[in-house]
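Laboratory data are not the source of any read-out in this text; all were calculated from the coordinates shown. Owing to the predicted nature of the structure, the values given are computational and were not obtained by experimental measurement. Cβ atoms are built from the backbone, for glycine too; each structure is taken alone.
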Structure I
Amino acid sequence: MKKQLFMISVCALFTINMTAQKALPFTAKTADKSKIKISQDFPTEGRNSKNGAGYSANVELLNPKPKKIALVSFYLYDPAMGKSSGGAYAGTASTSCWRTPDSKGQEHINGFYNESIEAMKAEFQKYGMELLTPEEFLDTDEKADFYYGFNQETAKKEKNDVTVRKAAGTTITSVAESSVSTLKISPAGKGFRAFFVANENMNESATLLFKSAGIMGANRKMTSSLGYELCVGLEVDAVIVCYIVTRKLKMYKDNYAVNAVSMYMFGPNPIANNEDDKNRGQFYCATRFFTKPLLFESDKTKQVSYDNMDNVFTVLSEGICNWVINKKK
């Protein structure tokens, strides 16, 4: 009897230890909200302007502050990965590239959205703003027709596919090449559109996309299209675009990782009054969570976890709201 009790205790301890070890890297890294580090990722041009100039709004001029915010986009973005080998000295070359399959991406974004949406809404509510999903802001047939027919403008070319090339020699016939489409996919049945904001790098994302690039990273067509035309058509004070960058780390293994999570708020320029103004819409704020790829689905253990993505979006939301309302990081 004592031996049986001993074995039961050992098994129980083993089970507890195994459970403790099951947290995947993304879940473990984001368990404590106070340790989740985000950065502001929108242009500095305009943040302190008194006359409406620049790509970003001076939020001190927003009077009244935004109240109704439309979450127009929420999607998973896999920019693909690739590799090459060989070369001119080897005399041979090979290439390959890959990304998350559509069906797997759909599972992932459904899981991340379900984990996050209520936390996002709650954080905006703390700052007196109502974050509306399509089923809430599309309250008339006219708005639905406008939203789903809206033709977004941008001066930047969106990458819809990527290519890996490798030359094996000096002639054009000795070049290996592989191509694959990028993936943008929204939660099933929620009505979101995947509006384009920026291209993510193949293989690994950049820490920031707009703040460090300054005027070379932004374009007025995008900010006016999303920040002014879309807001006016939907009768909201601002719009939000969110996307999660994930990676399929190995071509033949189901290892999937989060590389970055971004949230962008656009709205009308508080100073622009006529159609001749260059900046009719502007960045109000943008926040970005960047990390070296953190596994959330493991091929080895057959685990998948969306846990703590709500923590990430809470911190991203807080960063945006606190800037727009209080101009504080």
Structure II
Amino acid sequence: MNVNHATLHIVQSTGGDHLTEDAAWGCLYEQSATLVTADGAAVRLHPVKSLQQLQDKYAPQYSPEVTPSGVVSRLIRDTVAELSGVFPPLSPKQMMIRANQRLANELAMIYGELSAAAITKREPHLTLLNEDERYIRLALPVATYAVARANWQDQTLDIVQGADAAVFILYRDGRFTQVTPDQMAQHDAASRDILASQTDAPAQHPFFQQLGDTRSMEVNRRNGLYHNYVNPEGEIDLAVGVSVVNGLPQMADYMFQTQVSLADIQAVLVTSDGMFWPSAPDETAEAAEQRVQQMGERIIRDGLDGYLVALRAQETHLKESGINPHQKHDDATGVMLRLPG
């Protein structure tokens, strides 16, 4: 493989009239290539005014347009960019642990420590935190992440990922597969089921779309509890926990990791969840595989830019036609590594 002919391409589209909460970066080196995407997720409790200090310090050129979680996604991007070229090289896992600790240090400078008592001292209106120490997860800025690192000498691809960011692989035989799990899928599905069971709920009732509905707000808050989760006894639970960057140490416990051979790979795509082709609410596993395969075929045919245009058009069609009136444009970001041969 002549790695000099490998290429990188990055696309990004804001989902609305706001500064994107996504961040991405990629670089080709003599011995490796690194790709990263990060996607900021809304702070579950608000307002958390003390987080403005994080925005002012880390992104003064954007503040107050950028959200606290948008700052976290940029912190992830910049940390990976800074560490990916060091020698001896750090693994993607080590880089992400460093990013999470960097956020923890920034938050400690604001609160003194990451505890309910410390946060409510600055934000006394967040009375929910007094009910359960674990609820601090609802007041922290958070971002999902995916990192892929190709090693030319070993011919390996190392991947780490958390929550619903994703890594896709295009194989030389034409297969296009998502190699990372959606750690939030079970919680999102449970939330939809809870809300859809209400007598006044419409047939399609995504919890995150029902703005102003107090039930959906509570379900959304509850899902935030699974971020770097601990049970009431302070123990991790791999069945429900979701890995995110929010400064809490359990991030590494829930991180998805894998290594695959580069031998049969044509391209690697690292994305935020906004790049996914829309799925039906009742999609089967087989239908999901078909959707992903068709997504890859469109990307190869039209390129990332053409795919993104088609994605936005499909989202608009679903919403305006009434097929899915809750369909939205999410921030969409993708980094693709094309290998020669």
Checklist entry - For structures I, II, which has the highest computed value of FRET efficiency 1/(1 + (r/R0)^6) of positions 47 and 151 (r between Cβ atoms, R0 = 35 Å, to 0.05)? => result I
Checklist outcome for this item: Candidates I, II; Cα Rg over 2.2 N^0.38 Å computed = 1.14; producing structure is I
Checklist outcome for this item: Note: helix-only ellipticity at 222 nm (-39500 (n - 2.57) for each DSSP H run of 4 or more, over all residues; to 500) at -10500, derived from one of structures I, II, originates from structure II
Item to check | Read-out volume of the Cα convex hull per residue in Å³, for residues 23-158 alone, computed value 107, structure in I, II | outcome: II
